[in-house]
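See the structures that follow.
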Structure I
């Protein structure tokens, strides 16, 4: 078969029509805008903290990596209910969406209580684990002090973050992406303004350094939560799931069981994956605090270039999930492959941009030149891997859209803990391999994950209408 004939057969599977891309744009663009603004401000925040000092930047990076575990646990904990809410939305079942919304509250409050217990019980131990042996005693003590100050304030922002995710996630599942975007952008701008005022003590405000950065973040989260909650309730005719949502705490027992059965693997997955990322940073930190600072720069900058494929994951979850809920199997399969192709193609462009800018961007940080050099090289590694990241990310959300949460658990967190973490631990503690080839070796394992993801999506093991299954039971 010629190349032209092969492309002729593949083209309809990988490229959609104008209506398909119009739907993708309506879902993805608001999320891309939200994520882009969020990551731009995160970059500016990072630069502002970095201008205070490298130790302060490292302390904030360590604490944010720990808080990242909580954030991902919230995402994972709510994801099980979100799968059902998406399919209920596709089936035009407002009562089903309402029950899922209530269930999210129970899950989020449990996650919040658990996180507060952990962070209040052993904060110093968690932060100290990232301070490599041989670090100057004064530097280690200062980093720990900065980290403790930052963490204690940030704990006040966990509740509004959780509430925002409950509302924003449900709105997206019913097809509303603009309100979460606008609320997030306003919150982000509040964060940026108060970061400038409180970190540097501008316009008569106190100069609080990393503590000021934490206060600004917490304030922005309360602003975002207030906007999204108030507007949702004021527009209850547009979002019918919210009407009567608080009149009763009732959630059908069968649905609770289904959500827990399908959602628990997602919660465990997000906890293990995010904690795996925290462990990877800890392994990298064996090479010193300068490496922690460089990883922080690399992660913050690269997140700005990852917004396209991260947003495409949301499109997969919404469009494929709603197609499955409407019992349109062929549309679900075609949608999945077209979104995967679009994600990979768009990230080839983003990868090229990141490679071109990687030598320049780290220079906006007020840190040592060797830290900038390491960050530039790490950015190049990330850029090379981005098309593979995007493929795996979309495969993950495709598998998850049909409720195959055990499979996603094996695909995601088990892969991280069985391959990435052991390799990073061995290279970090038993070799003297420099950080850049060390980092590349760990990230290159993503190629194996791509192969596994392709096989599972192609086999169609994820195709299932879980709403119909529940109604028949």
Structure II
């Protein structure tokens, strides 16, 4: 068996993080150092040995329990089962939509458009990628959108690579617009105590401006390929871009609209059902995909097992559960609290001064490690900061946009990127080179992160309900009557 030099890099990363944590004061005893080493080992494994990440997470959880860094009950509590349930329900719903042909209908609707040229196709591709990513998961979105790209490019005899990149960039940006588009969204929204409507108000404007800027960038960057598409479309005007099929789409459209509508009003429904309190935070938001998925499986019992076994990404969800538990150990051992105190001491300017710091760290971290990995690691730090002062809640938004926009920087920056590269190879094309990707990705990542920074500084972001309630619960100082003033002679 040939020795893999990446094992040395992995060991070096773990050693550096462990020693650095001790020197920086983040870890002061054996248990804290072990916790830091386990966390660094799992993160490094996802970077160097992606296919072994679940195995590393299994071993990491076992080490934490064996060294008393976390108890079994703490591990189970930290797995974030509410978020896992939400993702399971949404994956089943998307599986039903694919079964009903709704996503195919979306492609047909675009192919049947008349008087389309390269620029209008690029604009439609960006908008479609972003919108689909915001209402279904980013993986299902990129699969559907690339089916459109391949069909059009094959018909016009064009290279699909530029349009694959355009679709992926827009997908990652659109996935930040709602809680539904990315596991990062539901994770941050739930941790911050944001309702679906609050998340929409805070995230969608930034995502729209970032999408518009990205559209302008890619039209300029790929101007020659877009011009070639315009000429090719003019030649194929009479032939059409693909076969026209009549697809019954209304049922799928109703299911999607009904699901999104119920989720949008989950906060009002929770009040009506008296599901208030911290123990039931966003309860109906988590329940809605499960209710809809359950009804759909009752309606289609012959496909129910298929939806659960094939459409739910159990491998990914299992990794998420273990990762959340390992990230929770940092908080359990007080490491994140130490880090939060260090940040407030060294990063000047308060919450606003820390926005660019979180944006940059989240963008760079998500560029090389799957964004949910980085978000799970950094979330306890922001929680510690918010506990110190509610104004730090703006950092939830910085973490969201950094994680999603930073995913555009490299080919391994998000799951959608990896899926797109695999589909490109499966379709018989050479993969997009790392250098080709990062040249455009770095520019898009920088521009969109700058947009997020400016908008977070200028536009007040929605405050989590928990933070607002905490501030309201603090009574104002009572007025003191002159007769109540203490006497200076009372000893």
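Quick note: the coordinates plus some simple rules give every number you see, no bench work behind them. Since the structure is predicted, the reported quantities are computational estimates derived from the model, not experimental observations. Cβ atoms are built from the backbone, for glycine too; each structure is taken alone.
Consider the structures I, II: one of them gives 65, 62, 37 for Cα extents along the principal axes in Å as calculated from the coordinates. Say which. Working through the options, I get structure I. So helix-only ellipticity at 222 nm (-39500 (n - 2.57) for each DSSP H run of 4 or more, over all residues; to 500), computed for just one structure, reads -24000; which one of I, II is that? Checking each candidate, the match is II. Given a value of 4.1 for distance in nm of label points 7 Å out along Cα→Cβ at positions 53 and 397, point me to the structure among I, II it was derived from. The read-out comes from structure I. Supply the structure label, taken from I, II, corresponding to mean count of other Cβ atoms within 10 Å over residues 173-180 with the calculated value 28.8. It was calculated from structure II.
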